[in-house]
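Have a look at these structures, which come just after this line.
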Structure I
Amino acid sequence: MKGLELIVFDIDGTLTRSKLPPDAEMAELLCQLMSKYTVAIISGANYKQFKSQILDSLPCSSEHMKSLYILPADGTVFCYGDGWLCENDAPLSTKEKERIKTAFENIFEEVGLKKPRKTYGELIEDRGSQLNFSAFGQDAPIELKEKWDPDNEKRERMINVLKRSLPGFSMRIGGTTSIEVTKAGIDKAYGLKKLMERAGVSKEKILYVGDKLFKGGNDAPVLTLGIECRTVKNPEETKKIIMKLLK
């Protein structure tokens, strides 16, 4: 891992458990990392979620925070600098959003799964350029979410069905119960290309860390860029990578 300048992280399953803030050790390690490298965090989460889950939890100095980029909605939102100046891509059209929502209406029945009796918050969250489906709702308890699809098999079946009704869109597994839907070609590779251009860093000097680099996972598109990648199973493994980088 020599010669690196930019370290990029996914959030859920990589820096934190799903939709939870980083623990104190992780927050401190990220601050230390910013003193040595440029750091970027990319996720399907919207800016509001980034702020409450990550930014509000970091005890870094203002000087260190200048070394951080955040890329909500897989980089279709690009934020940088003091006060977080954000550039936004054009959102999905109303017609496109309705098509996506319609495709999810009977998705449980179509793949032979029981529909949850109780849901928590919105099943489909509008993130502008991305719609995010969460099987139990966006605000479901973490313990419930982590038990539902640990091997991603349920969501793989859902995506196979969705592909038939949503040509022209990309669908990827995210978080613990989520499926992210965007226009075709809009993914984390798209976001990282934008980051490389804006940060002026070549792919040889970037390390990407994520928990869903498998086929169909929302980190997998990064592999197409030829960037060095590390797969982790949880935040504890991410901490070990950061500690090595700090040495």
Structure II
Amino acid sequence: MDKGLTKVPEVTLAFWLVKIAATTLGETGGDSVTMTLHWGYLAGSLLFVAVLAAAVAAQIAAKRFRPALYWAAIVASTTFGTTLADFADRSLGIGYLGGSTMLFLGVMAALGLWRWSCGSVSVETVATPKVEAFYWATITLSQTLGTALGDWMADSTGLGYGGGAIVFAALLGLVAWAYYATAVSRVALFWTAFILTRPLGATVGDFLDKPVAHGGLALSRPLASAVIAVFIVVCLVVLPQRAGRHPGWTESAARR
């Protein structure tokens, strides 16, 4: 692998487009297994944690960035996040607010431990197994947090799924404004946006497949999942992604 390259994609508009679609797929896909197929939240969580472990192991073992493998791991993490958050919030009775609070603290702890151990939480440093392990642990916690946040916003505040999606889209717009108009840490803005895309995808996914009586469109979960999956594949083909680069990388350094 080129020493100037990371194991994650360059952060571009295409990255965020696919990320939002992947989080939406995680919501509809997770619900397809736990609700439509009646597996339940615990069995669904066990299934998807196994898929996630296999995908992350393959991603870490890969010698270079492979878009299909990376996004498969992202979809696995967001699907597992969906079923795990639903299991904790509903089956264990922790509730949306309690679950969101615990998971937020978990994300902060993961980022803090990562920074303490490696000196940075920038995605531009994701190139070694140790950093990748921190990266995927943080991502999985953030995906689970996003599910709980999305459900809390839609159900507990009375905004519904459409209203919740609008709120999270507006918050992402604010992050984008801060990126271009302020000097706020780019690393902090990245992780803020990364976390917020998950509840956006969760509320959009729920809006698509929940019953009309509950504020959704009552679309088929498996069909919605298939359509979103095809959309992601098309994006990866039409908008090819390349690996990000390490800080301080230069063309001259690459030729040495």
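Tell me which structure, out of I, II, gives 1.6 once distance in nm of label points 7 Å out along Cα→Cβ at positions 40 and 224 is calculated. Write down the numbers at each step before the final one.
On the way: I: 1.6; II: 2.4.
Going label by label, the one that fits is I.
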For this session: Given a value of -9500 for helix-only ellipticity at 222 nm (-39500 (n - 2.57) for each DSSP H run of 4 or more, over all residues; to 500), point me to the structure among I, II it was derived from.
Result: I
Seminar exercise, completed: Re distance in nm of label points 7 Å out along Cα→Cβ at positions 24 and 184: value 2.5 computed from one entry in I, II; matching entry is structure II
Seminar exercise, completed: If distance in nm of label points 7 Å out along Cα→Cβ at positions 8 and 120 is calculated for I, II, the one returning 1.2 is structure II
Seminar exercise, completed: The value 3.8 for distance in nm of label points 7 Å out along Cα→Cβ at positions 32 and 88, derived from one of I, II, belongs to structure I
Problem set entry | Identity of the structure behind 24 (criterion: relative contact order in percent (Cα under 8 Å, 6 or more apart), calculated), options I, II | I
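We did not get these values from a lab; they are worked out from the coordinates using the rules stated. Please read these numbers as outputs of a predicted model, since none were measured by experiment. Cβ atoms are built from the backbone, for glycine too; each structure is taken alone.
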